[in-house]
Structure formats: C-alpha cells, structure tokens
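Below you'll find a set of structures to go through.
All of the numbers you see were taken from the coordinates with simple rules; none came from a lab. Computed from a predicted model, the values in this text were never measured in an experiment. Cβ atoms are built from the backbone, for glycine too; each structure is taken alone.
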Structure I
Amino acid sequence: MEEISVGMIVVTLWETFGWLFAFGVVVGLVMLLMLFKAFARRRAGHQPFGKLFWQGIVVMLIVAAILTPFVPLWTLAPVGDLRGLVDYVIAYGMALAPASVMGVLWVYVSSLGTPKAA
C-alpha cells in the first residue's frame, strides 16, 4: 500500500476515464465556485446560508433516490441487476454524483433571489 499516491490515482483515473475525468474535475471546480458565490451573495445580503445549504442537501438526496433505478442503464448493466440491498446502496451512491449537481444548482439559483444589502 505504500505505492499509492495522489499522482498514481490521477493517472489511473485518466487511463480509465480519459477526457471524462478532466470534464469531471472541471465540473467539480465550477460547482465549488458556484457554492462560494452563493455563500458570498447570501453573506453580502445579510442572509443566513445554512438553511439554503440544507435545502440543497435534501434536493440532492431526493434526486439521488429518483435516479437510483436508472444507474444500471448508464453503467451498461442489465436493468434487472438491482436485486439486493447492497446493489441499491451502491447504485444510490453512484446516483449521488449527478444529484450533487442538482443540489448545487438549487443552492445557486435560490441565492440569486437574495436582496442586495443597503
């Protein structure tokens, strides 16, 4: 295990996913920027950010639950492969990736309604 490093993980992900890995990194950075902008906008408007953040978490969890049955479709597995509890837990975990984008969009769009500070 002492051979594992961040560089090795990055190379492995690049070899596995190619440009999709680079796209995922860019999407992740854009999502972090959007969260930061939403936080800054709420702070400038003297509005609390916590409630809006938790709403985004709830939206993410609900969207992941909706997307869970569709995970076999995008993994090219047979549709009937969700049979046991472990299958559903893993599929739910995989569905959290696109669902997190929806949660961040919810937080960002909701923060756009923050009134400007006087």
Structure II
Amino acid sequence: MLETSSYISALFAYSLAAFVALLVMVWWLLKLGWGRFLIALLFWLGAAVLLTPAYANMDVETFAPAILVAVFQTAFFGLDSAMHAIRPLGVAMGVAAVIACVHGAIWVWLGRRRLRMEQS
C-alpha cells in the first residue's frame, strides 16, 4: 500500500501526464486541420475518460482512473463488479459532452467572428 505522500504524488503525476497528453492531442488535431467543434468534443471526452476517479474496489479507500478500474474489474470479475466505476464514468462523459458542445459552439462562433472582422 502506498503512503499518503507517495499516493498524492502518483495521482499528481498521472493527472499532469493526462493533461499534457490532452494538450498534445489538441495541438496535433489543430495541425491536421480538424474542425474546432470536433476538437473540443474529443478534448472534453478525453478529459472525462482519463481523469474520472473510482475506487479500485469496495475494500480500499484509494482512487484509480475509472476507465482502468472498469476494464480490469470487467475482465477479471464480471460486469456487475465494475458498475461502481462505469456509472461515474458515464456521468462524467455525459457532462463532458454537454460542456464540449458549449465550448465547441463558442469556439466556432469566435472563429467566424474573427474571420468576418478580418474580411471587413
């Protein structure tokens, strides 16, 4: 079992790596010329998948990424034992989709506004 300081350090390192991976993904998709709305959707869904926590199992009080808990619990113990990780992951992805729609719409609107200002 990890001590508190090493557990917090591990969570911080994982969160930082996930955030950097999301930023690299956004940069890469911008360079490829993908649409702003789709990039916003992928960013927020990726953030939900990578950063949603869940208890590793019912006996411990430490968190792990919900996607990893869901995959391993489903593979080794069945779908019923993974529901404690799948439910918050589903809620987080739903909230992320709503945020992504708002973010993407604002991003597209600002891009069109800037384009109109440059054409004037």
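Remarks
- When distance in nm of label points 7 Å out along Cα→Cβ at positions 45 and 61 is computed across structures I, II, the figure 2.5 traces back to I.
- Between structures I, II, the calculation of distance in nm of label points 7 Å out along Cα→Cβ at positions 5 and 85 yields its largest number for I.
- Structure (I, II) behind the derived value 26 of relative contact order in percent (Cα under 8 Å, 6 or more apart): II
- Structure responsible for -25000, with helix-only ellipticity at 222 nm (-39500 (n - 2.57) for each DSSP H run of 4 or more, over all residues; to 500) calculated and labels I, II on offer: I
- Given 0.50 for FRET efficiency 1/(1 + (r/R0)^6) of positions 29 and 77 (r between Cβ atoms, R0 = 30 Å, to 0.05), calculated: source structure among I, II: I
- Winner on distance in nm of label points 7 Å out along Cα→Cβ at positions 21 and 69 once structures I, II are ranked, highest first: I
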